[in-house]
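Here, each number is a calculation from the coordinates, and none is a lab measurement. Computed from a predicted structure; not experimentally measured. Cβ atoms are built from the backbone, for glycine too; each structure is taken alone.
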Structure P
Amino acid sequence: MQAQSLLAAVDLGSNSFRLQMARAEGDQLYMLDGLRESVRLAAGLTEDKYLDVPAQERALKTLARFAERLRGLPPESVRAVGTNSLRVAKNSADFIPQAERVLGFPIEVIAGREEARLIYLGVAHGLPPSPANRLVVDIGGGSTEFIIGNGLNPINLESLYMGCVSFSGRFFADGKITKHNLKQAELAARSELQTIVADYRGQWQEAIGSSGTARMLAEVLEQNGYSDSGITRDGLEQLRAYMLRVGEVQRLNLPGLKADRLHAFAGGFAIMYAAFCELGIFSMQPALGALREGVLYDLWGRFHDNDMRDVTVQRFMHRYHLDVRQARRVAGLADLLARQFLADAVDEEAMRSLNWAAYLHETGISVAHSGYHKHSAYILENADMPGFSKKEQHRLSLLTLAQRGGLEKLRGQLHETRDMGQVMALRLAILFYRNRSEVVLPEMHGYFSGTKFHLQLGRGWLTQNPLTETALHEEAKRWKELGISVQLDEV
C-alpha cells in the first residue's frame, strides 16, 4: 500500500459525526482541521431498533458536508467507521449504501471491542509515556468503552451497551431530573458495569476520560469550582446535588455546558458517576485523543507494514493451532490463480482478504473436522478480530464457507466477477494441495470470462494424477449449480 501524506478519519458516532484530517510526516501524524456535527443517531433509533427517517436525513446532510472536504483524496487515505447505532440498527444494511454514495467512500461498521481498541490507540498516542496501567473510559452516544492498557498496548477491552444519548432518552425523556430517575439511570449503568468489575477494579493506576462527555464534564466541574483539575468523585457529588436542586435539564445554568451537549448531559453524567462508583475511580483526566485519532493511527500503520489485521491473523493461527506450511501453500496458489482469473480487475485490498482467508481456512478444524468449513465461517464471522470491520469479517466468513462442498449455498452471495474468481482460486488451491505436501504442480494458466472458467495445465499432468483429475471434474459439476461452466485443457 502506497503511503499518503494526507489522511482522513470519519467517525459516525451515535451522538456526533466527526471528520479529522492529519498530515503524515515520517513516523509522525500531525492533526490538522476537524469537523464535528451533532447528528444524534441514537436518538433516532425506534423501540424496535430501526433508524428513523429524520435521523437518516440528518446523517446524510452531514456526510454531504464532509464529502466536500474529502473531495480529491484517494480511497486508501480515508477510513470511515460506524459505531453502536449502526451496529444495532436493523436497517443499517439499507442506510449504509446511501451514506456511502453521499460520502464517496466505504463505511465500515466496527464491533464494540474494535471500537475500544481504536479509542485506546487514539488516546495513548496523545499521552506522555508512563509505566502505569491506564484505564480509559469513553462514553459515546450509544455505547461506553472501557479499556485498560499500558503504553500503546491495550490489555482489557470492553464495550457496554449504554450511552449518553440512549440513557438520556430512556431516563430523562421529559427533561426532568428527579431523585428517582437519576437513581434509576445510575443503577442501570452500575448493573451493566457489574460484568467487568472483577477484571477492571484495582488493575490500573491512572484514569483517563476520552470523548466529548468526559471533556465536557471536566470543563463544567472546573469552571464551576467543583474540581481543581479534571473529573473528581467529590466534584461529581457536588454536581449531582446541583442537578437535583434545579430538577430540569433545560434550567441547568452551568458555565462549560454547551447547548449542543444539553440533550445528552444527564445520561452521560449518570454513566460517569456509576463508573466512578463501581470501578473505584477518584479522579480522571480528560484526553484529547479518541476514536477518530485511533482510526488515523491505525490507517497510518497499514502504510508502514504495521497492519493490525496481519497481527490478528497470526494470533488466530497460533490460537487455533493451524498448519502454517499448508496455509502458506494454499495462500500462494490461491493468489496466483485469482490474479489470472481476474486479470485487469484485480483489487489489492480484496486480494489481501483472499490471503487472510487462505491462512485461516482451517480454523474450524479445532471444533470438528466434519463440516469444518462451516465452523471456520462461523468463527470468522463472530469472533473479536482486532483491526477488522464487520464487513471484512463477513468477507472472510464467506470465502471460508465457500472453500468446499456444494455451491448452491452461495447463491445470491457471489455478486461480482471478483467474488467468483476468488472463490474458485481458493477452492482450486485447496484441491491441488489436498495431500498437504510440497507436490510439484504443473504450470497453470487461468482465465475467467464471467460465465466460464478456463484452466490450462501442462500436458500429461492430469493423466499422471487421476485423483486430482476426478476432483476437478467434480468441481466443474458444482459450478454448474450457479450457471458457471469450467473448461480444462492441457497444453
Structure Q
Amino acid sequence: MEQKLFDTNVQWIKYRVLKEVIRRAYEGGLEDAYTIPRAIAPGPKPDTCCCIHKERAVLMDRVRLAMGGNKENPNVVEVLYEACDECPAGGMMVTDVCRGCLMHSCKEVCPKDAITIVDHRCHIDKSKCIECGKCAAACPYSAIIAQRRPCIKSCKVKAISINDEDKAVIDNSKCISCGACIVSCPFGAISDKSLVLDIIKMLQGSADNTKYRVYAVIAPAIVSQCRFGRIEQVATAIKKLGFFQVVEAALGADITLYNEAHEFKEKVETMENPVMTTSCCPAFVRFVETNFPELKDAISSSVSPMVMTARLIKHSDPTAKVVFIGPCAAKKFEYTLEKTGGMIDSVMSFEELQAFVDARDIDTTQLEDTVLDNASFYGRIFAKSGGLAQGVADVAKQLGVEGVKPCVMNGIDQCRQHLTLLRAKKETANFFEGMACDGGCVGGPLSITRSPKNVFDVDKYGNSAKEKTVDGSVRLYHMAFGDKKEE
C-alpha cells in the first residue's frame, strides 16, 4: 500500500479514485465509471464505512468529483452528500470533569448570562450561548469543550452551515475557496472538483504538441512535494505526460515582485499615506472583496504569478495551452475569472499530478533531469509566507523607495486581524502580504504533504537559483512587452 505518499488516508482514497479515472480515460472503460467503486471496494466487507453499500456510494460521489463534479455549481469546492457523516455539533458542552467548584469562573466570564449553576454543576443554556469559548478558557479543570464540526471550525469566513438533514452546506457567496474545509474533514466529505479529464482531452487534442503546444506552469511549492525523485525528475515526468515544456511560476513571481514594487513606488509619489496589499493569493483577494470591500482599492493591480507566467508563454506562442500545477484550490476558480484574460486553460493539483504520473506508469526516480532555471531566488520563495514581502521590500529598496513597512499575514485569522486594524486606521504597516493558507502555498489544501519541513525545502530551492535578483526575469518581460507594463 502506497499510503506513505500522503499525509492522510482520505488523500489515499482520493488518489485511488483519480488514478482509476485517469487510467480509464486513456485505456478505456470510463463510460462504465459506475463500476469504479466496486473495483476499488470489492467487498464483501467495507474498509471505511458501516457497510459495503455506503462505501461504494461514497466512492461514486468521489468519482463524480474526479470527473468534474456538478457543472451547475460554480464553486470548485463541493460537499460529498453520502460521505458527510452527521458529525456531532453540540456547541459548548459541559463534561463529567466539572467539579462543581466554588469559583464559578465559567459563569462570571459568560457575556450572555448563558451559564447557571444547577446542583453544584455548570449548566449552559444553548438558546443564549454564542459559543465564544470564554467559559472553556476560564474553567480550571478544562471541563467545558467546544463540540463543533471540523468543517465549521476550520471555515474562517463562516461559509459552512448544517441543513435539516445534518449535512454540511456551503454558502458560495461567502466561500473564498481556500480549501481549509477540505483538509479538516475527517471523512473527506468536502473536496475539490478535478479538471483532469479536460486536461487529458487537451493533451490528446494537441497530437503530441503538433497542432498546438501544451505548457505546464509549476508552482514553486512543488519542490516540497517530491518525495520520490528530485524536482528535476518530476519536471521530466510532467513532460512524459505529454506537456511540451515545464515553466516555473516563479518566473511570473519575479515580474509580479517588480510590478508591485513599482506600483507601491507610484503610490508613495502620489499619496500621503500609501497602502497596498498583494494580489497573488486568490483566496486572500476574494476574502478582501467579500469581507473588507472598502479596502478593495488597496489590492495590487498586478496579476498573480500564475497568470503572468502564462502571459509570457502565450506572447511567444499564441496558440499555446497552459495548465497550472499547484497546491491551491482557489486557483481552480481564479483561472476562470475575466480579469485573467483566459491566459490559463486549466489547473491541476499536486494530488492529481501524483495520480496522473502513477496512472501512466511513470517511475519518476528512474528519469533523467530536466533543468529548471526560469526564475530567481525571490520568485521561488513566494511559496512560503513572508517570501513575497521580503522580495517587494528588497526590490523597492533597489528602486530607491524608502519607508516600505511590510506586514506578513499568515492565514485568514491574521488577515482579518490586520485588515480590521487597517480599516480602523490603526495599522502602522503599509504593505500587506496576505496568504489564506497557514505557512503560505506550502500549506495548500491540495498538497501531497503539508509537513513543517516544506519551508526548508523552499528555502533550499530558492538558494539554488542561479539568478539572485529579479533582473533577468524583468529583462525578459521588457523584451516581450516593451518598457510599458502589460495591462
- Task: Output the label of whichever structure in P, Q has the greatest value of distance in nm of label points 7 Å out along Cα→Cβ at positions 18 and 466.
- Result: P
- Item | mean count of other Cβ atoms within 10 Å over residues 122-129 derived as 14.4 - corresponding label from P, Q | Q
- Query: Here distance in nm of label points 7 Å out along Cα→Cβ at positions 50 and 434 was calculated and came to 4.2; which of the structures P, Q was it taken from?
  - Reply: Q
- Query: With FRET efficiency 1/(1 + (r/R0)^6) of positions 226 and 394 (r between Cβ atoms, R0 = 41 Å, to 0.05) derived from the coordinates and found to be 0.90, which of P, Q does the value describe?
  - Reply: Q
- Task: Of the structures P, Q, report the one carrying the highest value of distance in nm of label points 7 Å out along Cα→Cβ at positions 10 and 114.
- Result: Q
- Task: Kindly point out which one of P, Q the value 0.55 was derived from, the read-out being FRET efficiency 1/(1 + (r/R0)^6) of positions 130 and 338 (r between Cβ atoms, R0 = 41 Å, to 0.05).
- Result: Q
- Item | Among P, Q, structure where helix-only ellipticity at 222 nm (-39500 (n - 2.57) for each DSSP H run of 4 or more, over all residues; to 500) as derived comes to -15000 | P
- For relative contact order in percent (Cα under 8 Å, 6 or more apart), find whichever of P, Q sits highest and give me its label. Q
